[in-house]
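Read the figures in this text as sums done on the coordinates, not as results from a lab. Bear in mind that the values here come from a model prediction, so they are computed numbers and not experimental data. Cβ atoms are built from the backbone, for glycine too; each structure is taken alone.
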Structure P
Amino acid sequence: MSYADFFLILYSGIFLLVCVLIGVAFLTLMERKVLGYIQLRKGPNKVGYLGMPQPFSDAIKLFTKEYMYPLMSNFSIYYFSPVFNLFIALFIWICIPIFSGFVSFNLGVLFFLCCASLGVYSVMLAGWSSNSNYSMLGSLRSIAQTISYEVSLAITLLSFLFLVSSLSFFDFKVFQGIMWFLILYFPLSLIWFVSSLAETNRTPFDFAEGESELVSGFNVEYSGGGFALIFLAEYSSILFMSMMCCFLFMGGDFENEYLYIFLGLMAFLWIWVRGTLPRFRYDKLMYLAWKSYLPVSLNFLLFYFGMKVFTFSISI
């Protein structure tokens with residue numbers, strides 16, 4: 001690799017990082033606006049024109065606050081867990097095949113699954129290192145929930161891989177040139193969407209933040225910058241999973257501006273679900289994961305495997 005290639009990749013990565021963080025900032029503004037209108041109020045509208053600078057003023061407020069930490073906490077792990085959480089949430093964007101001199105490799109699906117699984121460790125360490133019963137309970141809930149729904153996410157992706165026969169996200173775009181996977185995989189697309197909600201700890205699956213019993217879950221002891229980093233990681237994951245929904249089911253063509261309109265609509269759907277649905281019971285969540293989605297996704301896996309074998313035998 002020449003120096004020019006290295007600097008091109010570096011600049012592309014920094015540009016992507018800045019764009020994701022700006023997208024996260026305006027996603028929080030959109031969420032507060034939409035939730036405000038759902039609840040028959042205005043939302044943020046005082047700072048600047050229509051409240052547009054509100055996310056940036058919130059970020060300045062959070063990062064300039066005094067950083068508090070529990071006296072009995074394991075400080076080094078407690079301090080670096082939010083940093084690791086945000087790093088994983090931003091690093092996962094590398095697997096998106098953007099053709100601008102950026103990294104494009106053939107094992108993007110495996111990279112996605114590895115990074116999505118690593119996010120569990122940051123939540124676990126953040127809850128444990130705080131040395132608080134409430135944060136520990138929140139982290140245990142979040143870990144159990146994330147691991148449960150990762151199984152159905154992985155099996156759903158396997159159904160794609162049987163038909164596409166590739167671990168590269170670029171081939172998903174090629175195979176959707178004639179027909180979107182949303183038509184062929186409609187039941188699996190619903191399972192993917194609900195599993196993505198559970199994977200990102202969003203309503204109605206936000207058990208790590210059950211306000212009535214856990215106050216704020218695993219991040220209850222974090223304030224200022226630490227809370228801001230966890231917040232950024234959560235909303236970056238929401239944006240990424242919205243992008244994955246569009247990429248897997250709606251063509252995946254990054255050169256088409258309609259993909260970004262669909263991305264905005266998917267992010268709006270995340271917020272709409274939060275504004276309308278109540279929180280599940282925890283046993284219902286586990287029942288849904290292990291007794292509903294797992295058997296259904298396994299049955300669809302066998303169905304699409306049979307479809308692939310049938311089409312392969314016809315072509316021979």
Structure Q
Amino acid sequence: MATHELTIQAQTGRIDKVLAEAFSDLTRSHIQTLIKNDHVLVNGGIVKSKYHVQSGDMIQIIDEEKQLTELEPENIPLDIVYEDDDVLVVNKPQGMVVHPAAGHPNHTLVNALLYHSPLATINGTVRPGIVHRIDKDTSGLLMVAKNDLAQQSLTAQLKAKSNTRLYIALVHGNIKEDEGTIDAPIGRSPKDRKKQAIVASGRPAITHFKVLKRYGNYTLIQCRLETGRTHQIRVHLKYIGHPVAGDPLYGPRKTLKGKGQFLHASVLGFKQPTTGEYLEFKAPLPEVFEKTLKWLDTQSEHG
């Protein structure tokens with residue numbers, strides 16, 4: 001659904017400037033964020049903020065998240081792995097959305113966190129304290145900022161790639177290499193708005209992987225994120241022909257039954273924003289993941 005549409009006639013110049021002038025309810029910086037997140041289409045394609053508009057261009061701003069000014073704190077149980085005055089580390093269960101968005105106005109991790117503690121507000125009203133996300137059906141560790149200084153510190157660490165984010169994934173097929181790096185740019189899929197894809201005009205994305213165990217038709221791997229694009233691991237692994245097992249969006253129809261993709265954020269490390277001390281946390285695999293690995297073990301023994 002398009003929230004704003006514009007057909008270029010006599011206007012000239014950069015797209016962010018033209019849109020800011022055309023729509024009084026959108027600031028230029030907000031438009032730049034929308035462009036960066038692939039929410040602005042020109043003639044059906046993705047562009048950068050510095051794109052210069054041309055006569056006849058059909059511009060759409062799509063899926064713009066509704067600003068949810070009043071977020072309801074909700075008393076939802078949380079698995080808090082660590083907490084101090086600046087930071088919370090949460091082990092997110094599969095099936096929980098991180099922050100409210102279209103289609104998920106409440107019952108999110110943010111609603112639960114707000115009930116538990118005040119959060120940083122620098123990020124606006126929809127994503128208070130959220131520094132990075134993991135997908136709804138991905139389980140595991142997430143760091144959350146309780147104040148604005150912590151938010152700035154954790155965001156800077158992500159940008160500098162100085163923190164540790166390790167994931168465990170169970171993928172289709174037998175990965176022959178013991179380790180490798182996937183370096184392929186990711187952007188919104190031109191064919192399906194719900195998906196991300198490898199696109200030449202996408203943002204740089206790098207995933208390192210190493211094999212932990214092989215099960216014949218499946219391989220258990222550890223992934224280390226160097227960048228944090230939406231659906232990065234899932235898109236990258238599909239790209240190399242080894243989609244994540246159980247992935248409803250990027251995987252094959254015939255796959256392992258679970259609660260969505262077998263992907264778990266297992267290790268998270270960062271510097272404590274006030275003291276600068278390096279902290280690292282580990283979260284065990286969810287029960288459904290453990291049971292599936294045990295079952296695969298018995299299959300390969302009998303195989």
With FRET efficiency 1/(1 + (r/R0)^6) of positions 113 and 281 (r between Cβ atoms, R0 = 30 Å, to 0.05) derived from the coordinates and found to be 0.55, which of P, Q does the value describe? P
helix-only ellipticity at 222 nm (-39500 (n - 2.57) for each DSSP H run of 4 or more, over all residues; to 500) was computed and gave -6000; which structure, P, Q, did it come from? Q
Among P, Q, structure where distance in nm of label points 7 Å out along Cα→Cβ at positions 129 and 273 as derived comes to 1.1: Q
Name the one structure among P, Q that distance in nm of label points 7 Å out along Cα→Cβ at positions 81 and 121 of 1.5 was derived from. P
With relative contact order in percent (Cα under 8 Å, 6 or more apart) computed per structure, which member of P, Q shows the largest figure? P
Work out the source of -1.05, -1.22 here, i.e. which of P, Q gives that when log10 I(q)/I(0) by the Debye sum over Cα atoms at q = 0.24, 0.29 Å⁻¹, for residues 177-240 alone is computed. P
To which of P, Q does the computed value 4.2 (distance in nm of label points 7 Å out along Cα→Cβ at positions 33 and 257) belong? Q
Hey, mean count of other Cβ atoms within 10 Å over residues 217-224 derived from one of P, Q reads 19.9; which structure? Q
